[in-house]
Structure I
Amino acid sequence: MGICDGRVVVITGAARGLGRAHALAFAAEGARVVVNDLGVERDGSAGTSEAAQSVVEEIRAAGGEAVANAADVADWDQARDLVGQALSEFGRLDTLVLNAGFLRDRMLAGMSEEEWNSVVRVHLNGHFAPARHAIEYWRDQAKSGEAVDARVINTSSGAGLNGSVGQGNYATAKAGIALLTIQQAAEWGRYGVMANAVAPDARTRMTAGVFYDEQAPEGWDPKGPENVSPLVVWLGSAACDVTGRVFEVSGGQLNVCDGWQPGPVESVGERMMTASEAGALVHRSIDGTPAPAAVYGAS
């Protein structure tokens, strides 16, 4: 008996790295899995649409149930069809894990419109579109009187929480995903849906050579993507009892991340402030709060 026995799980970007680790972990815990991956390269260039099938074969070889899907999750109609495939193949959808993405790194001052738009599209649109079609299904279930116990797990990033020099497009999209999670939790709880996000710290195609060495160490790799999956599986299970939170996770440890919080209020009283006074109030309010975390790569 696994923690996800009987659940149907859609995982995007599931052919490699984190997504593959999630797919194998969910299957090992008894879930039936739709393995989605468009098969593109690290920068989003053309790859192979058969990439997801190899993960499906791994799951089936271990006695699990899975099907492949090669949808572009940022495309509205293809995202709808992805959700539809889970329903047609397995008769239901319980958990949606949104993980697909790629990088086109460049300093903001030299970034092209296409580099910005493509990365924001795959990460931010690629989270919204599948979730929008999934919530339509869950909302209809709830309105018809059926019990819904659904989960959405989004993938943010430390870059989205703190910023990352040379990754302004990626960091901005990942910050949007963190807020999208809070929004989903606030709006969708009434339909029986819990939404959370992870900000993984792991060695994958996207991070190897940028943050970590290409070659993993011998033995247990604390930055291996498989170390992130236990949290994702729990968040995607019926055992999960939290919503609207973002968790950093890496190598056997995790921590919750808090969002924007109001700092100390400073005032000149019941009158309009002057520009000079505004500057003084700014510094007084800042002095009463912790310093923000450093941006990755900032000198």
Structure II
Amino acid sequence: MYFLKSSILAASLMFGTLPAIAGQLHVFTSGDEGFNTHSVWYDDGYEVTVVDTQFTPQIAQQLVADIQSKTKSPITRVIITHPNPDKFNAVSVFHMLGANSIASAKTADTISEVDAYKRYFWVEIAHVFTNETYPAIEPIKTTFSGQMVIKLKSGETISLIELKDPGVSSNQVVVRIDESGDLIVGDLVAYQAHMWLEGGIVNGKPKANIDGWKADLQQLLSLGKGTVYGGRGKFGSVSQVVPDQIAYLEKADQIVTDYIKNLGAARQAELTDPMAAQQHFQAIQAEFVKVFPNHKLPDLIGYGVYGLVLSKISSK
């Protein structure tokens, strides 16, 4: 197959054109150390486009090794769907390969703020990294606003589309493989798995926005008719995934609202206390497991639901 594609490429270069050859989409998934994050990569037969970098350079090297074990096509670009560390932390690995990095201007502008917030947590609170071992960020090379169309060497196109509302993060880009209509959406979707409910980091604080998230999901219905590849969980058609994820968010919002209400005003200060709060977040996680017993990755609720909790308290 590689010889055939190389021969086609050589012949095409002689005549100054490249034939459109439908590519192949692949998924690499990290282990628990990378939060079970999917990186999706597309090989058009001539080059590889990667979507989301993984949490650390070490995991990104595993991703690169996986790609190189399956294709001879070079990695030419990496696209960041939104400003979460498991999406941008390892961009340096792809820069070292000579690949371009692409993100919306909003994401590129937000990365340094998110990095500072997350670095403080991992170094000063969790003590998992030191300042020297926590991944160093690098500037994104190419930015855009609204929409960007990338023409691949095969003649196919990939469209990058900014969504209108803050939801799972402060801003969000959908990557569409135009040939198939498949959508790669990062953590906007975690089909049949629990969602990361932290929200975006805005002015140094988490800001969850369930209504915005639901509006972003609704946009997917008009963007593609293929498979939706989320940041975690399983994959499904747009018509399957969108109503399922909206229903999950609505129930998640109700679970958290009820928990805060039942806790009572006198005890709500416990939710902002670093020691006491973790017990509450674990209790909320247990409620999620009762309601969604078959969903994978329940620990993501215990880790990330604080953002939704704090957003509700601060809005009162």
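Taken together, the values in this text are just the output of simple stated rules run on the coordinates, not laboratory data. All values derive from a computational prediction rather than experimental measurement. Cβ atoms are built from the backbone, for glycine too; each structure is taken alone.
Quick look at the numbers
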quantity: Which of I, II leads on mean count of other Cβ atoms within 10 Å over residues 81-88, largest value; calculated: II
quantity: Winner on distance in nm of label points 7 Å out along Cα→Cβ at positions 25 and 257 once structures I, II are ranked, highest first; calculated: II
quantity: Distance in nm of label points 7 Å out along Cα→Cβ at positions 129 and 201 - highest-scoring structure of I, II; calculated: I
quantity: With Rg and Dmax of the Cα atoms in Å derived as 20.3, 77, matching label from I, II; calculated: II
quantity: For 13 (relative contact order in percent (Cα under 8 Å, 6 or more apart), calculated) the corresponding structure among I, II; calculated: II
quantity: For distance in nm of label points 7 Å out along Cα→Cβ at positions 121 and 265 computed as 3.1, the structure of I, II it came from; calculated: II
